[in-house]
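**Q** The next part holds the structures, each set out as structure tokens.
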Structure P
């Protein structure tokens, strides 16, 4: 059984603890408090202490934590915090490159979201996805593009990134994980581009998108919501399926089991009963 759907996962830096309540109130499906890239090296210990204090003062809070990478000296202390605090529901592991790295993080007893950000990690994706404790996959498009030598934002670069997305989707499905999450959309003010990217990810089979600003959350949620026309079609299909016939026609189109399954998924995405 998969965990609850995640359409939006919003990052907030642990070095800015006053922003954590705002992130939790943003409507995001998940909040990821960041101990890694958003925190400068000299503030790592302080940032972790900030998060520890926040969770102690707010025992009802539920969030995930992006810990430091496996080669970073602070990772062990990050994991100790994740192991100890019940409000931490999962661990995002950045720059993952091997199944062994994931296994060490999973030993903390929290679900793991490995984030592929290097060619080495992409090459090891099949083994990474099958480590017990992995819940869903994601990737860091900016770091991965740099490692692969792609021209950021180019048509050619996106062709390669689509292959990355395919690999994430395939390994998630075959390892029976929750749907993967699309990487961040860095242009905070470009809501049109964000909506386009989120809709593309949705159509590709991704479950959601990583967000870096609270203002992105509503845009992503709307993009992952089926249109009124899609929902009306899905209801007509499910009404036809209720007749018990294996094959029937809706709107002049032959409907069989795979099409009924698509209608079911559309209704599930909208949070509607399959009736």
Structure Q
């Protein structure tokens, strides 16, 4: 089956973008043209009748820049202070750009407790459903100001998969600083080959993870992306890793002509997201 045909019936998509993809590498400042293009792409997907949710990193990085810290903060309290400043600035920017395209964005901040507590999880699920019903595009981040969970999440890779599972998305797109899953680390091995489709997420595939990142801004390596793939595919969502260098790749994905890796869903009715978080992430 052609990729376009395979993806054309998607009704709810979660898109994740990492800190390093939103910032200018040299200065750590927000890349506004890229941010605007990302929002335009998301609005266009929404205009096709597809529910859209954005999981956006960047609060700590934005706050660090606003406050004027030269280096990435190391202490948890400094990271949380940066997040308090940066999340408000980031959301204000998203709100303004989405409104230029006549779309509404709504902020959703989550913690580990949100998912582990049955009442909180159900309430969050209901909130997402109402946002989608009202035509709002949720912009999700981990609540770094009161929680240190994202620092274990891996630049929101895992969070985005948890969100995809929670809202019953049928597609998760991880926009990353790499084209997809390779047979080896492409930064070190020029002969590494891109794997275009992963039919089954078996131990052979999971062993390809390299828990590293080349960025001073982001925290997510391939290991967190494969954890995300496990959550998403078991929850019934296909997952795509694609390069965020040009966020225009989003419409290329829906046209079926893109460079990246597709992980095909294999829904497991026994998969329970709260148990997975408790066991795997702790």
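Just so you know, all these numbers are worked out from the coordinates, no wet-lab data involved. As the structure is a computational prediction, the values presented were derived from the model and not from experiment. Cβ atoms are built from the backbone, for glycine too; each structure is taken alone.
**Q** Just checking, which of P, Q has the largest value of percent of Cα pairs over 20 Å apart, for residues 51-194 alone?
**A** Q
**Q** Using relative contact order in percent (Cα under 8 Å, 6 or more apart) as the calculated read-out, with 14 as its value, let me know the right label among P, Q.
**A** Going through each structure in turn, the value belongs to P.
**Q** 18.8 is what came out when Kirkwood radius over Cα pairs in Å was calculated for one structure; which of P, Q is it?
**A** Of the options listed, only Q reproduces it.
**Q** Once FRET efficiency 1/(1 + (r/R0)^6) of positions 19 and 243 (r between Cβ atoms, R0 = 30 Å, to 0.05) is calculated for all of P, Q, which comes out largest?
**A** Q
**Q** Here's something else I'd like to know. Quick check: 2.4 is what I get for distance in nm of label points 7 Å out along Cα→Cβ at positions 11 and 115, calculated from one of P, Q. Which structure matches?
**A** It must be structure Q, since only it matches.
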